[in-house]
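Read through the structures below before going on.
Here, each number is a calculation from the coordinates, and none is a lab measurement. If you're wondering where the values come from, they're calculated on a predicted model, not measured in any experiment. Cβ atoms are built from the backbone, for glycine too; each structure is taken alone.
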Structure I
Amino acid sequence: MTPAALDATVATIAAVQQADGMVPWFPGGHGDPWNHVEAAMALDTGGRRAEAEAAYWWLVATQRSDGAWHQYYRAGRVEEPTLDANVTAYVATGVWHHFLATADNGFLEAMWPVVEGAIGFVLDLQTPRGEVIWARHADGTPWSFALLTASSSTYASLRCALAVARRLGHERPEWELAADALGRVIAEEPGAFLPKDRWAMDWYYPVLAGVVTGDAARDRLAAGRRRFVLPGRGVRCVADKDWVTAAETAECALAHLAAGEAGIAGDLLAWAQHLRHHDGSYFTGMVHPQGDLFPAGERSTYSAAAVTLATAALYGAGPVVPLFESVCEGRTIAP
């Protein structure tokens with residue numbers, strides 16, 4: 001991936017961004033705040049500060065009074081009203097990433113109420129044991145289960161929220177305690193989560209999020225490699241289907257980087273290039289050995305964003321590496 005190739009990929013994300021700032025999955029498609037933030041992070045990585053900030057102002061305009069966002073939006077309307085805790089928490093990751101990219105303290109101050117409100121909504125869904133219930137129904141009723149991938153991502157977002165708070169001089173010891181409790185249950189109590197071990201994300205996300213580290217991280221990734229990695233092609237979305245996706249492959253590369261395995265990360269990103277379109281965008285996934293694109297012809301902004309962030313991290317460019325450091329700062333969960 002040359003700098004020009006990476007610029008082309010980021011340009012395909014910017015081209016899909018709507019006038020209101022939202023980045024949908026593809027032109028005319030719906031968007032969700034988590035993948036929207038990931039796209040904003042990719043825009044910042046590519047030096048497109050104005051487009052990234054427009055994405056964050058969209059979040060400001062659509063945040064609910066309880067601090068949350070709905071799960072899906074389309075054409076300026078709510079498409080799916082579920083209130084997803086992980087989706088809501090991820091704004092903190094994006095806000096901190098933008099600050100690392102720009103050193104704009106004014107932006108951080110402007111986004112502080114947004115981050116504080118989001119984290120408040122999320123922690124209202126944390127159980128006494130430590131896991132975070134996945135979501136609330138539109139009427140406010142909480143769902144009955146937690147998800148490992150979502151809680152792992154939420155852990156990383158809490159660490160970023162704490163970095164924002166420290167930068168602005170706000171003490172939030174209750175967030176520290178919440179992050180520690182969440183990290184402990186992820187690392188030590190897999191039975192706290194709805195079983196979804198067919199999905200690759202449940203395999204690598206505890207490493208990507210900075211909960212499982214060091215030798216334990218490398219052991220975890222090695223243990224799942226045969227189930228989830230299709231050599232020469234990338235990472236299967238689910239273990240029992242040879243459907244390789246660009247997003248899972250790039251995210252898994254980031255997990256290997258977090259575990260200190262840059263060589264494996266580089267291989268995964270190289271394999272992902274068979275999903276690259278000539279304009280720099282990325283097809284969502286391909287079924288092997290048939291070579292069928294699935295969903296047919298879909299090129300998603302979140303796939304392009306994941307590849308952008310993983311590539312930048314591999315080459316030590318942009319704010320992705322210091323973002324990892326922020327997530328790991330003060331960690332007491334794993335060696």
Structure II
Amino acid sequence: MMHVLRPAASARRTLFVIALAWLVLIAGCARMPSTGITTLKPRSYGELEQYLLTHKPGVDEFRLRGPFEVTTRTDHAVALPGSLRVSGDLYLSAAPGKAPLVILLHGYDNSKDDHAYQAMHLATWGMHTFAVDLPNHGPWVRNGRTLASLVDAIQKRPELLDSRVDPRRIVLVGHSFGAFSVVVALSDGASVAGGVLLDPASAGSKVLPGYLRKVDKPVMVIGADEHVSAARDRSDFYRHVRAGVAEVSVHGAVHEDAQFALETGTVSFSGDVPTEEHQVTFVSALTAAAFSLAAGGGLDYAWTSLSDAIRSGRFTDPRKK
């Protein structure tokens with residue numbers, strides 16, 4: 001006997017199907033990219049570091065997720081002097097023993113969530129990562145000084161994050177105006193291995209050169225394609241650092257490609273839409289740069305790793321001093 005749905009039941013089923021379709025769509029948007037996983041099987045971060053440093057570097061190796069599992073602690077708070085607290089998501093690599101720490105700061109009107117995949121990816125390569133939330137409308141100079149205070153606190157007490165954090169090997173990473181804050185922290189003497197600036201933009205063009213001239217740690221600038229998406233005063237971030245700076249651009253990339261929020265279709269103020277391919281390219285260069293700074297305190301490893309990709313045109317406008 002055939003059963004016919006009554007109109008009310010039919011409407012309910014239609015709504016259920018629509019809701020299910022939206023859930024599938026949302027899950028698809030939040031899915032990690034199909035980059036694959038490295039075939040390396042190190043027993044510790046130290047073993048991975050030794051292997052990478054003794055083999056020809058290639059940035060494409062870092063497109064793959066690393067060999068280590070990751071544990072996440074969301075909204076982890078760190079108390080700083082003066083009743084200040086910094087909160088963020090902590091991505092801890094399962095690699096045994098001490099390992100470097102990468103601190104990630106978002107840009108204007110963004111948050112730690114906009115760098116979730118980058119933070120997770122770095123941790124799969126053995127580097128613990130702390131993606132922090134600071135006031136996302138600035139003031140960016142104050143955010144930089146907060147970063148410097150956070151570094152100081154972690155160096156004195158690594159257990160504020162995790163006892164496996166190596167306080168001697170901390171790398172600061174910032175996107176857009178967050179990169180400006182990283183420069184402020186470096187110029188204020190934050191005791192770190194160096195910084196990575198993801199398509200940096202000036203939050204104060206008159207004061208930026210003065211901060212940049214005080215930077216005495218190695219800095220890697222990874223920019224979007226300036227012919228497609230030009231960040232404000234980006235060229236100053238290379239020009240005014242006296243030495244120990246390198247820069248490349250990701251061919252065809254826009255400003256928002258320097259983020260990776262595990263979502264697709266995000267549109268910038270300028271109407272630009274990031275693409276997964278460019279975002280993964282940023283991730284690979286970021287991982288190579290962070291590893292280079294943490295492992296050797298310099299940019300030589302990262303620069304060498306980019307050589308083939310520069311020749312093929314995937315990275316453009318390379319310069320180093």
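Which one of I, II has mean count of other Cβ atoms within 10 Å over residues 178-185, as calculated from the coordinates, equal to 30.4?
Considering all the candidates, the number was obtained from II.
Figure out for me which of the structures I, II the number -18000 belongs to, where helix-only ellipticity at 222 nm (-39500 (n - 2.57) for each DSSP H run of 4 or more, over all residues; to 500) was derived from the coordinates.
I
With log10 I(q)/I(0) by the Debye sum over Cα atoms at q = 0.11, 0.15 Å⁻¹ derived from the coordinates and found to be -0.64, -1.17, which of I, II does the value describe?
II
Please state which of the structures I, II yields 13.5 when mean count of other Cβ atoms within 10 Å over residues 170-177 is computed from it.
I
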